Structure P
């Protein structure tokens, strides 16, 4: 695997450990606690993060690499920068597609799904051609065309964004203590 891709995957794995630790350490009441009506609980947040990774990988795997090489341009880079800034803020976003809306799942299902998608992502990146590193490979619904580096950076920023959401859930005065 190309070193820059490997490095990004390693950072994604480190953040994944945080989410997995939550699912293993928190009680059922803590994982199911909803801070306000219409908001997500911790298990739903983690399920959403997994679903985004699944949908991203699905797009990557189905990308038509036989098409004309298309570099990601300045406009796309600026749009991606704006997305990154937004994800680092405390802004709340509407989920762009129904495929990433969390469902009520149990912990083993979420962890198993994440293990599968992460293994498949690693396998995809293992054979990713270096001459396509700067080419369009993923379309984000808000920022547009991304290259593989930006795609992995999006997944990381997305995880960090939801770590902040989980921190807000845990800080809620009604959050169960055990």
Structure Q
């Protein structure tokens, strides 16, 4: 009997990911599971982390996490208590800098400070040089602290519909890598 196929969990950030967001497009096209938070507009770190923990523990298959923006901070907070054997990898896209006075909205301050410890599973961080929520050098520092591979997305804003990425084929290729298909 072959092992179960990996489960992909889509983890939107603050405000959720709308229907034109690459996360929603991937979920619709590929049948991925979305972790739904109770309150997208007023996130509380403890509640969001507990929701992620419950979603991961509900799976018997290895799991790949696909996080955007604030959800990257959620993954970093959760990882300290995670069972790394259940996680096959994480794709962390456009990590929001929850520690920045300039880049952090008040609504997400409960996620500070950003954990800067190695993540216990293979991780790829994708960062843009023109992201309004994190300076590239800070995203680079996060990736280094987490033991992640950094992918420079160039000038793609917050890597969302406003940046015109659509289904974001380059990002999907990175997910395929984490799924062991490339």
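Throughout, read-outs are computed from the coordinates displayed, never taken from laboratory work. This one's a predicted model, so the numbers in the text were calculated from it and none came from an experiment. Cβ atoms are built from the backbone, for glycine too; each structure is taken alone.
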(Q) When helix-only ellipticity at 222 nm (-39500 (n - 2.57) for each DSSP H run of 4 or more, over all residues; to 500) is computed for each of P, Q, which one produces -20500? (A) P
Q.
If FRET efficiency 1/(1 + (r/R0)^6) of positions 115 and 131 (r between Cβ atoms, R0 = 25 Å, to 0.05) computes to 0.25, which of P, Q did it come from?
A. P
(Q) With mean count of other Cβ atoms within 10 Å over residues 19-26 as the yardstick, tell me which of P, Q scores highest. (A) Q
Q: Check the numbers for distance in nm of label points 7 Å out along Cα→Cβ at positions 43 and 75 across P, Q and tell me which is largest.
A: P
Q | Winner on distance in nm of label points 7 Å out along Cα→Cβ at positions 91 and 139 once structures P, Q are ranked, highest first | A | P
Q) Looking at structures P, Q, which one was distance in nm of label points 7 Å out along Cα→Cβ at positions 59 and 83 calculated from, given that it came out as 1.4? A) Q
Q: Assign the value 22, 18, 16, calculated as semi-axes √(5λ) of the Cα gyration tensor in Å, to the correct structure from P, Q.
A: Q
Q. Of the structures labelled P, Q, which one yields 21 when relative contact order in percent (Cα under 8 Å, 6 or more apart) is computed from its coordinates?
A. Q
